[in-house]
Structure P
Amino acid sequence: MKLRFTVIITLFAGLFSYGQTFSPQNSGVSVQLNAIDFFSPSVGMVAGNSGVIRKTSDSGLNWTASNSGTMQDLTGIAFLNATTCLAVGKNGTILKTTNSGTSWSTVNSGTTNDLTGIFVNGLNMYVTGVNGTILISTNSGNAWTATNTGISFKLNKIFFVSDLIGYAVGDGGTILKTINAGQAWNFLTSGTNTHSLTDVYFTDGNTGVVTGGITASNEAIILRTTNAGSIWTSNTFSGTVLNGLGFYPDNSLGFAVGGSFSGNTSVIMKTTGQGASWSPVSSSSSRQLAVCFPGNGIGYSCGLNGTILRLAANTADLEENDELGIQIGPNPGNGIFEVSGNLSGDFSIEVLAANGQRVAFVKNGNEIDLRACPKGIYFAVICSEKSTIMRKLVKE
């Protein structure tokens, strides 16, 4: 399975809230953004229509253009490693960068079918598309072969639970399962043939969730299985469709994103029971199409009109988490603070004022400089590959 690293996220005016809040970010574009993925605490990319790719190297503070070299709509994006990323889109488009998005090259997909999603599963990569398309690469995305799914419906997303077991979902209530790394696929009974199923996620080998909807009637559906897909139960919701699905890395909390198809308004729902029950999250934005959670309490979604939303972390969880053994001193201090603890690999430190405004950002460094800031209370949010925590700072 692809290793997900923690990403820092700004805590906005609701800093002391114990809930989760999605706040809009400036993507710099107005086109529809279809897919988003992060690799490290600072590096992420989003892909959208007209070949748009935007990247961030400072945990979403700024998004800059990455020239994809195509005008095709891009519908999926995924990191393979720190510098290698692949994007897929219409007319069989597959793009690859090996230099963190500085340049992209076209990879021969072997098809002109529209491609809809991409998933990295260790050494293997999988792409879904229209007409039952599933493509497989076993060499870092340089060559692709088609596998026979036996269906003609559009497949929207794919997810692997292990090296061998995976699920693909699509139109007409389609759910497929493989137990041999995609070489053969079996059709599962979803209980619906009218909903387009848009995303799939499994929290363990047995428990999985699928989102979807009917755009014509503006009706959303969430399916859930606890026996590896043998039986699915469903809940429907009127006035919205659901397009994207994601969970914290520890699977303690999950979110489904979407919105009203007719009114272009966002809907975000959350679950604390691995999909057993769902409740709404406050959101005021355009319809959302994808969501990504690189760390517990932190994540991003994207959607129509160039929208990127960022999830504000649950500060109670961050304050209680001490897996890193973080110490900051001197505290109180006069502006220079040294951070010590079990920090290794890629990590970041974001310092917030009491109103949630970012006042400092440090990447892979141990010194926080607040000499230019007024006296008062600040909050340092430290994200590493292992954990995310928050510490209070006092500048005298």
Structure Q
Amino acid sequence: MSSPMLISLIISKFIAGFGGTALPGLIGLRLTPTLINQIVKKNKLASVVVTGTNGKTTTSRLLGAVLTESKINFCHNRSGSNLLRGIATALINQSNWLGKIKSKLAICEVDEAAAPAAIRALKPKIIVFTNISRDQLDRYGEVDHLLKLWQKSLDTLPSASRVLVNAADRRLKILKHPRLTYFGSSLPGAGLMYPPRYGGKFNQDSLWAIEAVCRHLDLDPKLAAVCAQKTKAAFGRGEVFKLDGQKYQINLVKNPASFKAVWQMLADRRHLNQPFMLALNDKLADGTDVSWIWDVPFTGLGRRRKPIIVTGTRASDLALRLKYAGCNPKNLFVEPKIYPALAALRKIPGTIKYILPTYTALLELRQSLGKQAWN
């Protein structure tokens, strides 16, 4: 290990002692840009990278549950950023003052735009591509450009690396690698594998991704479904809580693909007439361009009898979109502030109430409710 890298590690670990999810990694990478790669080389650390527009968090969380069930010690950027600084922080937190890590495997959930740099730094054993779709145009640019960057990073991989691609996403067919294989429910004979709490197409594909990873790690593929039964939903991904004896479910909707998947899941359950609150923000973490809401196919709104509550900094834009989708304007309740909107939702009767927020709206919601609401 080089002296500059050792100094960077010591400073970063000192900073980590004061808390913060990604600051140690940010400082470490500023001082030594190759910090991740040097830690990986020093420890001969194998890694599984999970990236894509949707499904990253659920897939990596379930993989962590499988490894825990298999009694395998591993690193994971679960609580931090999914950018390079978050990965670096996870490695720093797991290492001693000399950069030594006990784990021999890391799970890295990686933002799709950060994936090329992460792949080059980690040289992962396995890469999982969940899907790719239009997300935040103001931050990422076009899908085709991102796919080209992904392919360039795959060209730098060791020949032994495995690339696992979701067969359901046709756009991913452009990716090439000598050891590329497909996974997913869309493959012939795949069928359904998800337990009730992991309904919906994205969650179904997450389970098939875990099964594929298990095969390449010499683990029992059946552990995917077994662990899904035990594992709580990830932050905002089908999370359920109770408030005043009423049941609520939160589903993060950050782009057309995730919104469509959640909407379809609710339609399949015949729950589109349950009470709803949709929260649309346009802060930096959400993406300041919210025109993507016009790409969401809001079906079945004309048959609704109960009101839909619309909130967030761009509530009026979303209300307009819902009107054009066939929602009766009399059924729309527009309240830009989240807390009063939640108060209105609590007054509407229903067996379960659904909240569909963008990312920063989700954070505001949790802050408003407090920890006591979650079971």
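A short reminder: the numbers here are calculations on the coordinates, not readings from a lab. Keep in mind that this is a model prediction, so the values were computed, not measured. Cβ atoms are built from the backbone, for glycine too; each structure is taken alone.
Of the structures labelled P, Q, one was used to calculate distance in nm of label points 7 Å out along Cα→Cβ at positions 290 and 362, giving 3.3. Name it. Checking each candidate, the match is P. Each of P, Q could give Cα extents along the principal axes in Å, but the derived value 68, 42, 37 comes from P. Taking 8, 34, 39, 18, 1 as the value of P(r) over Cα pairs in 10 Å bins from 0, in percent, for residues 74-305 alone derived from one of the structures shown (P, Q), identify that structure. Corresponding structure: P.
For FRET efficiency 1/(1 + (r/R0)^6) of positions 218 and 274 (r between Cβ atoms, R0 = 25 Å, to 0.05), which structure out of P, Q has the highest calculated value?
Details: P: 0.40; Q: 0.05.
Ranking P, Q on FRET efficiency 1/(1 + (r/R0)^6) of positions 218 and 274 (r between Cβ atoms, R0 = 25 Å, to 0.05), first place is P.
As an exercise: helix-only ellipticity at 222 nm (-39500 (n - 2.57) for each DSSP H run of 4 or more, over all residues; to 500), calculated from one structure in P, Q, equals -500. Which structure is it? Of the options listed, only P reproduces it.
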